[in-house]
Every structure is written in C-alpha cells, then in structure tokens.
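J.: Multiple structures are listed underneath, in structure tokens.
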Structure P
Amino acid sequence: DFRPRGASLLTAESQGQFAFLDLREAAIDLSDYPVTGLSDKVLKPFIYAPRDLYRPGEVLDLSILLRNRDGLPEDVKHLNLRLIRPDVKLLLEKNLVARDAGLGYFSYRFNIPVTAPTGLWRAEVRIGAKDKSPAQVFSFNIEEFMPERMKLVLNADKKLLGRNDRQVIAVQGDYLYGAPAAGNKLKASRLMELDRHPVKAYKDYYFGNPEDEKRLERKELDEIKLDEKGGGFLDIEPVAASIASALKLTVTASLSEAGGRVVTRSIDGTYWPAKSMLGIAPSFKDDVVESDSEAQFSIVRVNAEGELLAGENVSATLIKEDYDYFWEYNEEEGWVRKETRNEYPLTQQKFTIAAGEKTNLVFPVAHGRYRLEVEDGATGLKSVYA
C-alpha cells in the first residue's frame with residue numbers, strides 16, 4: 001500500500017486545472033481484467049491475406065513474415081502450417097519452405113475445395129511441427145455469398161513470353177444486364193512460379209535453376225479505370241533478366257462495382273528466358289544412386305514446343321556438396337544447430353547434341369551429395385539437378 005499515512009486526498013493542480021483522487025476508497029480490483037498483455041516470444045510470425053472472406057472454389061493466398069523480439073527478420077527455413085475446418089478437424093498440414101529466408105518470408109497458396117464447409121476457418125502457424133500451441137492464427141470465413149453481377153474477360157496478346165517481352169492483357173468488363181462497366185476500377189497482380197518441368201513431352205526432365213526461386217516476387221500492378229466501353233489494358237514490365245528459368249505467370253484481376261463487390265478472374269502465361277533450354281533427366285529413382293557406382297543422366301535441348309534441337313559447346317559439371325553441422329549458443333534461442341556448405345567441382349564434360357537426339361552422360365560417384373550443372377554455350381543458361 002503506497003498511500004501516505006493520514007492522507008485523505010491526492011490533489012494535482014496546473015495552469016488553472018485541478019484534479020483529485022480520494023485515498024479513502026478501496027483500490028480498483030484488476031483481477032477480472034486481462035492486463036497481462038501479449039506473452040513474450042523469441043520468434044513471432046505475422047500472417048496476412050488479401051481478404052478474410054472467400055467462397056468455395058476460390059484461392060487463398062497466405063503470406064507470413066517471421067520476426068524476432070526486435071522486429072527483425074530471422075533466417076529460419078521452415079514453418080509448420082495447419083488449416084483447421086469450422087468443425088475443428090484438421091484439413092491440411094504443410095511444412096513451408098521460406099521463399100526468402102533472409103527476409104523471413106513464407107507463402108502458401110490454398111485452392112479452397114468446392115465442397116468446403118462454410119463457416120470460420122483457421123490457419124495456424126507453428127515454429128516447430130511438434131509445438132502444442134500455434135505461434136499465430138489467421139481466421140477467415142468461407143461463405144456462399146451473393147452471385148456476381150458483372151463479368152470480366154481477360155485476353156493476352158502472347159501466351160509465351162521471352163526475355164524483354166512485356167506482358168499485355170486486354171480487359172473487358174460488363175454488367176450481366178448488358179451495360180459496360182464504364183469507369184469501374186480494376187486492381188491486378190502478377191504471381192511468378194518456377195516451372196521445373198515446362199515441356200509436357202519431357203515431364204521427367206528438370207529445366208532451369210532452383211536458385212531462381214529466391215528472385216521471384218508477387219507484383220502489385222497500378223490500378224486502372226475502364227473506359228466508356230468497359231475496356232482497358234494491363235501493361236506489365238518484362239521479367240527480370242537475372243531469372244534464367246522457365247516460369248508460370250499468373251495475372252489475377254479484380255473488377256469493383258459501385259457497391260464494393262468485386263469479380264475476380266485469372267489468366268496464365270509462360271516465360272522462357274531463351275528460345276531453347278537444356279533439360280536433365282536422371283536414370284535413377286528418388287534422387288538416390290548407390291555409393292561407389294555410376295550416376296547416369298539424359299540431356300536434351302528443346303524449345304517450348306518440345307522439339308529436340310541441336311546444341312554445340314554444351315558443358316556438364318559434377319559438383320560435390322559437403323555439409324558441416326555444428327551447434328551454436330545464444331541467449332535468445334539457446335543451442336541452435338547450424339550448417340556450412342562447401343562445394344568441390346569434380347569433373348567437367350564438354351559435348352554436342354545432335355538435332356532430334358538425346359545425349360547420355362555417366363559420372364562415377366562415391367558417398368555424399370552431388371549437383372549436376374549443364375550449361376548451354378550458345379545462350380549462357382544453366383539447368384541444375386541436385
């Protein structure tokens with residue numbers, strides 16, 4: 001009790017203002033109020049999505065930022081995501097891999113089933129898969145709300161984009177009763193996804209470099225207003241020249257009506273960094289070959305239509321990857337296991353590929369992890385299998 005002995009009132013006076021506190025009354029009991037605040041956590045994920053109301057059959061894009069006590073990114077490579085239905089049953093559990101570990105950024109795209117039950121859903125994120133309680137929860141509703149009153153049509157001038165090509169999409173919006181959606185606002189974004197198997201005829205072949213995953217981004221486009229005929233164009237800048245892999249490009253556009261409701265449509269495109277790319281297919285299964293044996297690969301050089309092309313000055317390099325693991329202690333996390341990676345190029349083969357043909361390569365391997373890089377001298381592009 002901090003009351004001065006014998007005192008009845010505590011007064012304060014300043015610039016003509018006066019206040020007092022009666023010390024004879026009982027102190028306020030705070031036991032019934034949640035005054036503890038948020039619990040202190042070493043790491044905390046923050047989840048966000050474009051909205052929190054969806055219909056069955058739509059797509060939920062979740063983004064997660066992982067931060068420490070100081071609000072700074074943490075280099076954590078994995079998070080555990082669980083989707084809980086309204087009846088508290090587990091629908092999905094996924095171990096997410098960081099899109100950009102240095103920024104602490106994770107993302108996940110969930111295609112909501114058309115048979116999904118309506119009600120309040122939960123996306124729970126845990127730092128470790130064995131954690132009993134989630135570190136953060138994002139709640140969203142799935143409801144069968146009112147039908148659309150507008151239609152939105154997207155048409156692309158090119159389905160296949162090359163380096164330095166701009167992606168131009170024609171937009172047409174109309175009300176279902178016939179009038180054009182003149183003056184209505186349209187928002188759009190473009191999502192880029194790495195496509196390691198872009199040629200259907202060679203679906204077992206790996207194209208491009210998985211390291212390009214770190215360079216991909218979701219780009220929000222400038223809002224446009226449709227003209228008096230309900231038309232407009234989305235003019236999107238070329239894919240960055242630093243990306244040397246085939247991509248799947250998804251442009252999602254949302255057209256708003258006066259009442260705030262939106263109609264959303266998507267259109268897909270394909271990006272190839274050159275007119276031809278090299279593909280690698282292992283002759284073994286499950287990425288495993290016996291120690292002290294030979295690893296065999298098939299190499300192709302194809303275009304986007306799947307035609308086998310000739311290639312000169314092609315080189316293949318086999319690289320051994322050695323990992324060293326160690327434990328490090330810090331006051332915030334305690335003991336943490338970390339790793340260092342060393343790479344050793346072992347052998348290189350130079351070869352040519354005849355038109356309409358595949359080339360087979362054989363490398364002797366021992367115990368450990370390896371990576372094969374195949375480079376096209378004509379384009380400078382690499383394809384990697386690890």
Structure Q
Amino acid sequence: MKPTLTIITALLPVPVLSMRVFLIFALWPVLAAADWKAGAEQELRTPHLPKPARVFLPENWTPTQAWPAIFFYPWTRGQADVAMMRAHTGGRDFIIVGMPPRDDAVFNYTPEAVAIEQTALREMRDRLAAEVRLDAGRVFVAGFSKGGWLSALLLAHEPGLAGGCVMGGGWVHHQHAVPQKFRSPVYVYVGTGRLDGNFPPSLRASQEFARLGARVTFDAWPDTGHALPEGGIATGLRQWLALIARGTAVRDEASRWAEEEWKRIAGLNDPVVQWYELRRLGTRPFVRTLGTEWAGRVEVKQAELLRRPVVAAEAALDRQLAAILDREIQDVSVKTLEVVGPRYEELARRAPDSPTGRLAQHHAELIKSLWATVLGGKPRAAPIVK
C-alpha cells in the first residue's frame with residue numbers, strides 16, 4: 001500500500017496535497033482515540049518508561065468529555081497494575097494508568113529517581129490527554145508500598161497534581177528540595193495497616209501534606225500489616241474515590257452506609273471496642289461528607305461511652321500512645337529511638353491486656369528493628385524504603 005499511496009499523493013496538485021496532509025494530522029488524535037474502548041485496557045509506551053504501561057479506560061468512558069486519571073505505582077517486585085485501583089473505582093469514572101517499575105528492588109530514593117518519574121508521568125499524561133481526553137487538571141498519583149513512597153514524593157514535588165493515594169508508604173525525611181505549599185485544592189488519601197511497620201511514616205505523611213495545605217484523609221486499617229485489608233478492599237479508599245469522582249451525588253449512598261455502620265457498632269458488646277469503632281466512623285469519607293449532623297451524632301455517643309470507667313481508662317492510655325508516636329515520627333535518629341523505645345515498653349508493661357498496651361508492645365518491637373537501619377548515630381542520607 002505504501003508505494004500506491006506515494007504515487008497517488010505525488011500526482012495530486014499542491015493545494016490538494018497540502019489539505020490532505022493537514023487533514024491527516026488534524027484527524028490523527030481522533031483516529032487514535034477510535035482504537036480505544038471503554039472498559040478495556042491496553043499497553044502504551046512513552047520514551048522514558050522502561051516497559052509499557054497498562055492503561056484502562058472506565059466502563060462509562062466516552063470521547064465527548066475529559067476524564068480524571070489515576071497513575072498507579074506498584075510494590076516491590078510488582079508489575080504495571082490497574083487491578084487494585086479498578087477494584088476500588090468499580091471500573092468507572094477514572095482512567096487508570098499502571099506505571100511499570102524500573103527494577104525489582106526496593107525504592108532507593110535519589111533526586112534523579114524522582115525526576116525521571118516526573119518526566120515519564122508528564123509524557124504519559126500529555127499523550128493520553130491527546131488520545132483519550134485525559135483531564136490534565138485532574139491527575140492523581142497512587143501506589144502501595146514502594147509505590148506509596150514514590151507517590152508521596154511525586155505529590156510533594158510534581159506541580160499541578162490534583163491529589164493522590166499513599167498506601168503502605170510514607171513521608172521521606174531529608175528530601176532533595178523543600179516541598180512548597182499547594183496553590184490549588186489537593187486531595188490526599190493516606191492508607192496503612194495499623195500493624196504495618198510503615199505506619200509511623202504514613203502518619204507523618206498525613207501531617208506533612210496537611211501542613212502543605214492538602215485536604216487529607218488518614219485511614220488506618222485495623223488488625224492489618226503490610227497489606228490491604230482482608231478481601232483486598234479498603235472501604236475508606238473506595239468512598240474517597242467515589243467522592244472525588246461524583247461529589248455530592250453520592251450523598252444518599254453515604255447516608256445509607258453510615259446508618260448501616262451505626263447499627264453495626266451499636267450492636268457491639270464491648271464498650272471499648274465500640275468507642276474505637278465510633279472514632280474511626282467519624283473519620284470515614286462518607287461520614288465526613290454528611291457534615292455536622294453526623295459529626296455531632298458520633299461525638300455525643302463517644303462522650304456517653306467515655307463516662308464508663310473502662311472506656312475512660314483506655315482513652316487515657318490511647319492519648320499516651322499518641323504522644324509517644326508523635327515524638328517518634330518527627331525524625332529518625334538515635335536520640336529519638338532512645339527516647340521512644342523505653343516509653344513504648346513502659347506503656348506496654350502497664351497495660352498488657354488492653355488494646356493500647358498491645359499496640360505499644362508492637363511499636364516497641366518496631367523500634368528494635370529500626371536500630372538496624374541507623375548508621376553511626378545518624379539516619380541514612382538516602383533511606384531505602386519498601
């Protein structure tokens with residue numbers, strides 16, 4: 001076909017040939033977009049990617065409007081993945097881009113590592129904006145574990161992002177540049193297992209992004225280590241994404257969910273567990289979007305439970321644990337470890353059978369493991385993170 005096309009175009013008058021070339025270039029994005037299908041995924045490569053990315057178009061995608069996008073970065077030894085975010089979006093509302101890893105190692109933070117990921121993100125963003133109507137003003141980054149650490153760095157240093165999901169990762173100390181305050185609304189979800197060794201830096205990430213002006217949701221998954229909650233679904237993340245995509249249109253769904261959760265918590269027999277569950281309920285995205293009425297409802301019930309001595313005692317222990325944890329996450333140094341380690345151990349000894357005492361013992365064990373990452377009394381200049 002190529003020789004035939006060459007002969008035909010060579011015989012065309014110059015004005016006609018010019019118009020033909022113009023039409024080819026003008027129609028190219030439309031023709032390329034026609035190869036894409038809603039609800040399907042395909043591979044796509046750009047110059048600064050080590051391997052092809054996987055791109056999923058939502059089931060309700062059409063080329064007549066612009067679409068928000070999630071760029072997902074995988075865990076150590078993971079591959080370009082769209083499945084995790086598809087499970088949380090229900091396959092709708094978001095273009096999902098599974099970005100490939102550069103290697104199978106843990107993430108070794110350097111300025112160059114962040115810079116090349118910024119370049120790759122921009123290239124893919126611009127190409128998808130041209131081909132499938134990706135909305136460049138509504139780009140989110142997300143990742144788990146290794147990808148969570150990278151997502152936090154991109155959020156801190158890549159201008160123009162609408163937000164992101166930092167899961168199983170956290171805030172890197174001693175970054176190559178001072179993150180600047182956000183100039184427009186940025187929405188950040190930080191999710192982590194409560195028993196994850198990365199819980200402290202995840203908590204720090206939630207605080208740092210709040211200081212930068214982001215609207216932060218911090219979601220600690222109970223009884224969970226370095227993994228998603230049982231079943232592979234984080235309810236808080238699913239709610240957060242629904243609100244990002246559809247806003248107040250989810251209010252009825254949020255109200256129904258909150259009522260069902262309220263009934264479940266009311267049926268719990270242990271008042272201490274009930275108090276913890278109510279506190280968590282108040283932080284859920286669906287409950288927060290319902291406003292002051294639900295916030296007041298939760299607070300009144302918590303106050304009622306706090307009048308019970310067993311709950312008041314647990315709440316006091318919880319405040320002590322929070323104070324130690326807040327001291328720990330300010331830095332990673334020998335001095336800090338020397339201070340907080342014994343304090344965790346002392347709290348665990350005083351309340352060995354309480355939920356807080358068990359968490360304190362867990363943190364004491366984490367502190368012991370952190371000693372192996374400290375060299376010569378100073379934190380690593382370029383921390384290696386999972």
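J.: When FRET efficiency 1/(1 + (r/R0)^6) of positions 255 and 319 (r between Cβ atoms, R0 = 25 Å, to 0.05) is calculated for each of the structures P, Q, which structure yields the highest value?
T.: Q
J.: Rank structures P, Q by FRET efficiency 1/(1 + (r/R0)^6) of positions 135 and 159 (r between Cβ atoms, R0 = 41 Å, to 0.05) and report only the one at the top, that is, the highest.
T.: Evaluating FRET efficiency 1/(1 + (r/R0)^6) of positions 135 and 159 (r between Cβ atoms, R0 = 41 Å, to 0.05) on every structure, the highest lands on Q.
J.: Comparing structures P, Q by distance in nm of label points 7 Å out along Cα→Cβ at positions 183 and 279, which one has the largest value?
T.: Once distance in nm of label points 7 Å out along Cα→Cβ at positions 183 and 279 is tallied for P, Q, the winner is P.
J.: Still on this model: Using distance in nm of label points 7 Å out along Cα→Cβ at positions 79 and 335, single out the structure from P, Q with the greatest value.
T.: Going through P, Q one by one, distance in nm of label points 7 Å out along Cα→Cβ at positions 79 and 335 is largest in Q.
J.: Something else about it: Of the structures labelled P, Q, which one yields 0 when helix-only ellipticity at 222 nm (-39500 (n - 2.57) for each DSSP H run of 4 or more, over all residues; to 500) is computed from its coordinates?
T.: Label of the originating structure: P.
J.: Once mean projected area of the Cα convex hull in nm², for residues 175-262 alone is calculated for every structure in P, Q, which label goes with the largest value?
T.: P
J.: Using Kirkwood radius over Cα pairs in Å, single out the structure from P, Q with the greatest value.
T.: Greatest value across P, Q: structure P.
Each reported figure results from applying straightforward, stated rules to the coordinates on display, with no laboratory input. Note that the coordinates shown come from a computational prediction; the quantities given were computed from them, not determined experimentally. Cβ atoms are built from the backbone, for glycine too; each structure is taken alone.
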